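What follows is a set of structures to go through.
Nothing in this text is a laboratory measurement; each read-out follows from the coordinates by a stated rule. Please read these numbers as outputs of a predicted model, since none were measured by experiment.
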Structure P
Amino acid sequence: MKTPFEPQTDLKAISDFANQHQAENDRFSAFLKEFNDEAIDAKVQELDALISPTISCTDCGNCCKSLMVCLNEEEANNLSTHLKMDRPSFDQQYLEKGSNGMMIMNQMPCHFLQNNKCTVYEYRFEGCKEFPALHLPHFKRRVFTTFMHYDRCPIIFNVVEQLKIEMNFEGSLPNH
């Protein structure tokens, strides 16, 4: 495994590694439950601060290519106004609405991704701003979601792999 200063960014290698280490990652998720929430948050945030600057999101753009993006009314209003579109036209062109009123972008990759860059960056949605959410508290509550994205986000992948090392996790050994 590479150090935080030499992160793994090859998406195929990350995906292959994730597939080969699913059982290990399941054990690591369980292992994390044994630790204090604040201590885990501090370690994850420390690693995120070290690793994130070494990875260029615009070299990858995989989150914008492969994630369903949820948005709320205010975000849809802001972006439709920015695009000089009325909301019904904006909704028809860009959104799907669930029966519960939840709105998601109706296409992957995102309509607004060009050359791995967001063309509406200042108006992007909260979920886009927060991703990969490693800087936020309550990491242990998001472990399942984190591992859902582990195979597609180099930042998440590298933070998790470094976290295993720093926590002396013996992932390759079966539990006794």
Structure Q
Amino acid sequence: MKKIGLFYGTSTTKTAAIAQKIQEAFGQADLDIVPIESAWKEEFLTYNYLIVGTSTWFDGELPTYWDEVMPELTALELQDKKVAIFGLGDQVNYPDNFVDGIGVLAEAFETAGAKLVGLTSPDGYTFNQSHALKDGKLQGLALDIENQSDQTEKRIKDWVEQLKTEFNL
């Protein structure tokens, strides 16, 4: 079984760039890129660990490429899987649904039985509310490259180190 599958929409430039940075931060780890636009349920089952990424569109919606996968995703049995989520958002222009896409994916993967890892602190962000915030933690790595691009590299590096520990690598 392959170790890590990195699932994201390759058609969204910013999310793809972040996924590339995450892949580079993992270094020599057994990490495969899986375009969500062409992913099937078998691919989610192929990996021990999943990293999934999304941007948040409009008023807290997932991009259309995730919408097409969601019915299949929630029907999977992922009890033995650890899932880490990263998401892009804009806390200044969308403070009422900052990185909601993380929360939507977190809910779907938890419904499928997966264990969420890679939770992060909301400290350093300014927003009113987010579907990604649960029990005082963000359900993944939140990135605001529109307003805090100077913090992106460090946040990715720190998160990948956290995942290496949580994935037992």
Structure R
Amino acid sequence: MSSIPMNKQALYDSIQHAYDKLIADYKTIPDSYSRKTGVEGNVKGTKISVCDTLAYLIGWGKLVLKWHKQTSTGQPVTLPATGYKWNQLGKLAQHFHAHYKDWPYPSLLHEFKVTTDKILTLVNSLTDEELYGDTWYRKYTFGRMIQFNTTSPMRNMRTRIRTFKKKNGLM
């Protein structure tokens, strides 16, 4: 499942597969480890918690949903997010961490599921043409932008989570 999705079904399957693998790892991490820092952060040289990784994934997922809502209602879309430029993704990650800092681990796991389910529903509601027919942002289709901000970070985060689990004797 490492190839780049080029149609609706492949995108849907890619997101579902990445989610299933990642959530299986999250579910083996005890709550007592969820706020322990030790996961490689999105800002070079930083360490974050397991909860911060969920905040990051939820934040990006919600941005994807927001982009679609804005596009479908004719509103202007600010990418990646209002107040952030593409060269400020570390700051955006820290914004996500801060936004969810008080959420308990089980609530973050639930919110990650809800957000992923909404993205899967969105993908399912769109046609191949809507996802891959036209350039949506710069040279990228909307399907590719969804993949960049769902499957890719999920896979990346799974590698980091598994490293954290190994270092903490959780595997």
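Assign the value -14000, calculated as helix-only ellipticity at 222 nm (-39500 (n - 2.57) for each DSSP H run of 4 or more, over all residues; to 500), to the correct structure from P, Q, R. Answer by label: P.
Of structures P, Q, R, which gives 35 when percent of Cα pairs over 24 Å apart is computed from the coordinates? Here the read-out was taken from R.
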